[in-house]
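Readers should treat all values here as calculations from the given coordinates under stated rules, not as data from a laboratory. Model, not experiment: these values are computed from the prediction. Cβ atoms are built from the backbone, for glycine too; each structure is taken alone.
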Structure P
Amino acid sequence: MSQFKPLASVLIIIVALFTMVFFQLEVRRMGYVVLKQAIKYKSLEDHYQLQSLRLTRILRPEHLQSVAINQLTMDEPLPGQVIHMSGSNIALRQ
């Protein structure tokens, strides 16, 4: 029995060291996964900001007016052509 005690303690030490190395590798691997996800999140956030900026530019009144006149062949409304709608009350002429 006394012969196995040194062998058992050496095996326990070896298993403990392998376990520590395994956990350190897992921590490193998870760090890479977090880094990759952070880069992807930043890219998506930048894309969202770019799309928001494009939407803001497209919805500007000057741009909408330009598209209506140039692409949809609409004209500027005259004062008598405007229809005001508010709730159930509709006024056709000003």
Structure Q
Amino acid sequence: MPGIRKLKAVRAVVRPDKRDEYLERWKTYVVAAQAAGAQVWLYEDQVLPGRFFEFTQHEAAEGMEGKLEGAFREADVKGVCVRREGDEVLYREVVLGGR
């Protein structure tokens, strides 16, 4: 599906004493994901530090999801999270005419 993008949006919760470690692991993932051609964003709750929203967007190319899953496992971001929601959900772009 050329031109179609996919997005993963995950909510993650990290204990305060693990926040710096989480951010270092996230940076490791970002480097690998960007090298594979993905775009990534990380947002933190402005009221409750340690509550994050992770976004990864990529082209729907063959093998891309496997590359990103491997990069995520390698960075072991999950290892410092108290809770994660949305890892199993992958959204695909809806194109509405004109593109």
Worksheet entry | Identity of the structure behind -25000 (criterion: helix-only ellipticity at 222 nm (-39500 (n - 2.57) for each DSSP H run of 4 or more, over all residues; to 500), calculated), options P, Q | P
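For distance in nm of label points 7 Å out along Cα→Cβ at positions 17 and 57, which of P, Q scores largest? Could you put the intermediate results ahead of the total?
Details: P: 6.2; Q: 3.8.
Max of distance in nm of label points 7 Å out along Cα→Cβ at positions 17 and 57: P.
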Worksheet item: Just checking, which of P, Q has the largest value of FRET efficiency 1/(1 + (r/R0)^6) of positions 33 and 73 (r between Cβ atoms, R0 = 25 Å, to 0.05)?
Response: Q
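Suppose you compute relative contact order in percent (Cα under 8 Å, 6 or more apart) for every structure in P, Q: which one lands on 47?
On the way: P: 9; Q: 47.
Clearly, the read-out refers to Q.
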Worksheet item: Upon calculation of Cα extents along the principal axes in Å from the atomic coordinates, which of the structures P, Q produces 47, 27, 19?
Response: Q
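Comparing mean count of other Cβ atoms within 10 Å over residues 65-72 across P, Q, which structure shows the greatest value? Spell out each step's value before the answer.
On the way: P: 10.5; Q: 16.6.
The maximum falls on structure Q.
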Worksheet item: Given a computed value of 0.80 for FRET efficiency 1/(1 + (r/R0)^6) of positions 9 and 49 (r between Cβ atoms, R0 = 25 Å, to 0.05), which structure among P, Q does it belong to?
Response: Q
